[in-house]
Every structure is written in C-alpha cells, then in structure tokens.
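K.L.:
Scrolling down, you'll hit the structures one after another.
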Structure 1
Amino acid sequence: PAVPLAGRRCPGIEPVCVDLGDWEATERALDSVGPVDLLVNNAAVALLQPFLEVTKDAFDRSFEVNLRAVIQVSQIVARGLIARGAPGAIVNISSQCSQRAVTNHSVYCSTKGALDMLTKVMALELGPHKIRVNAVNPTVVMTPMGQAAWSDPCKAKTMLDRIPLGKFAEVEHVVDAILFLLSDRSGMTTGSTLPVEGGFWAN
C-alpha cells in the first residue's frame, strides 16, 4: 500500500524496493537509478538488546543497514556526481543516540556514533568535489520504529524527562531540517550534525 500512496502524494516518484543489508542486491537496484543530485540516507533498524545480551545477528544487521548501506549508496551517488562534474548534497539521518547513552541501545548508539564520524570524513573527502555532507540527529520520532520502541508511557517518560522541551519530534521537524541541509540556504554547511532533539544534548 505504500507505493500507491507515494505515487498519489508525489506523482513521478518511482519507488525502488531493496534490502539495503544486501550489498549485491543494492548495487543491482541502483544500477539504473539516476542521475541523483540530492541523497537522504534514512533507512535504519533499531534492534534493542541489553548489552550483555547483544547477539552477533543483531550487531551485523544493524551495522549492515545503519552504516554500511550509507557508505555503499553514497559511493554510488557521489561517483555519479563527480563523473558529471555536478555539485550535490547528502544528508545522513543519525540520532540523538549518537552522542548520548540510552539503555538497551548499545548497538544502535554505536551505529549512529559511527555515522556521525562517517559524515565528517565524507564531508572532508567529497568537499573538493562540491558535494556537501551533513547529518540530522533527531530525538524519538513517532514513526512505526519510534512507536515500537517508545509507545510504553513509563518508558517514554524516562526519555521525555531528559528533553527540556518535554516532547518528542514530529516528522515535519526532521523533514524541515533535511530540506534546509539539502538546499542552497546551507551552502556553507558541511560535516555538521544538526540536532533536532528538543535540547536532549544540553542535558
């Protein structure tokens, strides 16, 4: 049902469905996509386990999707931009968890901390090609993934108590930050992490 909905909202969009944890399938899927000028790396999994119960499967899957896929997809897009001599912008969707510890999120926090540093290295290396790379670091957003992790009111309170604004983010808050970083209005911004977390990092 997501495909027809996307088509109704934005005519001309052609969804390409692929398991980003599968390197070969991702390469095949993106082979005929493009040219691409703007990229948002938004796919992620949150496999929550206490540190002492972290499994190899959860670790591997998390890093495959949350970090390795960002490298792969960004390489494909950046190579295309460089070949065309075109400027571009990439936004990686990170998390407030990249810089603050959250119980049962050891693997997820680790992937997002790595993503923040990857963003900086990408910005350093791609900047000479006029490709800007930034990250957006939201608090909890009540997407299906956010609901799965934070719908319990007692659990949610532990997080909300650490957010000075006392609320989770709406999807629009994150979209607005992404649009800013993709646009020419942020033409001198690269290698940054933009918090959209209601002051969580100030706590």
Structure 2
Amino acid sequence: MTTVREVATPQGTARLHTDRSRHPVATLVLGHGAGGGVDARDLEALARALPREGITVVRVEQPWRVAGKRIAPAPRLLDEAFVAAVDQLRIRTPLVLGGRSAGARSAARTAHHLGASGYLGLSFPLHPPGRPARSRVEELLGVHVPRLVVQGERDAMGLPEEFPEQVQLTIVPEADHGLKVPARAEVTQEEALLVVTEATLEFVVREVVGNPGSR
C-alpha cells in the first residue's frame, strides 16, 4: 500500500510516495523524469515488486509536478528540491539513490551529499536525442558508490554501446527511453519490466546490502 506525504522544499511542496517493506534491508529513493511523474511504468513496477523482497521504495514527486506545471525547472533547482525532500526521510537502512531520466541525473549529482550507498539510473539520458557530442557521462562517472544503469536497447538518449565499460549496465531488449517495447517485440511489456525489477533487486542485494565496504 502506497502512503503519500507532503513535505516542504525551497522550491515548493513535494510529495513522498512510499511503499514500505515490513522488514527492510535497504531503501530505494527514486526521482522521476522531466516529461512524466512517479507513475512512470518502471517506477511503479519497482514500487510494486521490491517491498516484498525487503526493499522500501520511496518515489519523490518534484514540486513543479505537484503544482501542475508542464515544464521542469533548471537542474540546480531540481537537485535542491530533491535533497530537501530526501533529507526529511527517516532512513535506517542503506540508501540506494536513483531515478529515471532527469531524475537519474539529479540522483547522480546528489548521491554523495545524501550519503547514498548505491546508485540506480533508469534510462540515464547520456545526451540529448541525436546529439551524442553533448555527453553527460561525467555526472554518471562522478558517482563513487556501486552503480547500475538500466537502459533500453533503443534509447535515443543513450544507446547501451555508448556507455563506458566501467558502468554496470542492464539492457532492456527493444525498449525505448520510456522502457516501452513495441507490440510486436520478442518480449512483452511485462517481461521488459521484469528485467528492470530483477536487475535492481539483484544489484541492491549483492552490491549494497551484501557489500558493507561500499558504504
């Protein structure tokens, strides 16, 4: 069951959507993208699947989205609101910080400040569509805790082969930036989301919970 709590940030009211595990061993905090909210298919799939596996999932809804605006503010303001919202959580387990698209970038930039023990990037926007020269890889490489990127095979904002070798990558077959697969794909949408949840669970258990030296 999802509980929703409003919290104040310097950018306005944010919402924390929390799906708690009864016996948590880790907490996964996720930011959403610039073109959608906490109801994105991958974020919802993680919130449904992981609590029963011992991982509490918190989805942070940015103030611009709560206010009903259509356009996200500058990255600096996203980071400021994200940090303020996460700071109001009472987390007693290892923290895995992440998000999808713009939320993945914000989590990468703030992971050190928030004391994350692990990082999850969903559809990390390595560059704007069709502009690979404008790489954002330094944000990703600036994360110095165990990190996992889950990327669609057809993501126009970063194809799997464009990522450096040192980035741990899980590829979702035939998926686009929204991790949506075509109707005639060899995998169903449900199977594609299962790739996301299973890879995340394995990563958190192995690299974060099972590796206290990373904290």
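K.L.:
Work out which structure the value 0.90 belongs to, where FRET efficiency 1/(1 + (r/R0)^6) of positions 16 and 120 (r between Cβ atoms, R0 = 25 Å, to 0.05) was derived from one of 1, 2.
P.N.:
Derived from the structure labelled 2.
K.L.:
Here is a further query. If you rank structures 1, 2 by mean count of other Cβ atoms within 10 Å over residues 32-39, which sits at the top with the largest value?
P.N.:
Checked 1, 2; max of mean count of other Cβ atoms within 10 Å over residues 32-39 sits with 2.
K.L.:
Right, another one. Identify the structure, out of 1, 2, from whose coordinates mean count of other Cβ atoms within 10 Å over residues 104-111 was calculated to give 25.0.
P.N.:
Clearly, the read-out refers to 2.
K.L.:
Let me ask something else. Tell me which structure, out of 1, 2, gives -7000 once helix-only ellipticity at 222 nm (-39500 (n - 2.57) for each DSSP H run of 4 or more, over all residues; to 500) is calculated.
P.N.:
2
K.L.:
Moving on to the next point. For the read-out Cα extents along the principal axes in Å, a value of 40, 37, 33 was computed from one structure; give its label from 1, 2.
P.N.:
The structure behind it is 2.
K.L.:
Work out which structure the value 11.7, 35 belongs to, where Rg and Dmax of the Cα atoms in Å, for residues 56-95 alone was derived from one of 1, 2.
P.N.:
Of the structures listed, the value fits 2.
K.L.:
Further question: Going by distance in nm of label points 7 Å out along Cα→Cβ at positions 24 and 160, which of structures 1, 2 comes out largest?
P.N.:
Once distance in nm of label points 7 Å out along Cα→Cβ at positions 24 and 160 is worked out for each structure, 1 has the highest.
K.L.:
A follow-up question, please. Which of 1, 2 yields 22, 11, 7 for semi-axes √(5λ) of the Cα gyration tensor in Å, for residues 112-151 alone, as computed?
P.N.:
Corresponding structure: 2.
K.L.:
Taking percent of Cα pairs over 24 Å apart, for residues 64-167 alone as the quantity of interest, name the structure among 1, 2 where it is greatest.
P.N.:
Greatest value across 1, 2: structure 1.
K.L.:
When distance in nm of label points 7 Å out along Cα→Cβ at positions 80 and 184 is calculated for each of the structures 1, 2, which structure yields the highest value?
P.N.:
Comparing 1, 2, the top value of distance in nm of label points 7 Å out along Cα→Cβ at positions 80 and 184 belongs to 2.
No value in this document is a laboratory result; all are computed from the given coordinates. Since the structure is predicted, the reported quantities are computational estimates derived from the model, not experimental observations. Cβ atoms are built from the backbone, for glycine too; each structure is taken alone.
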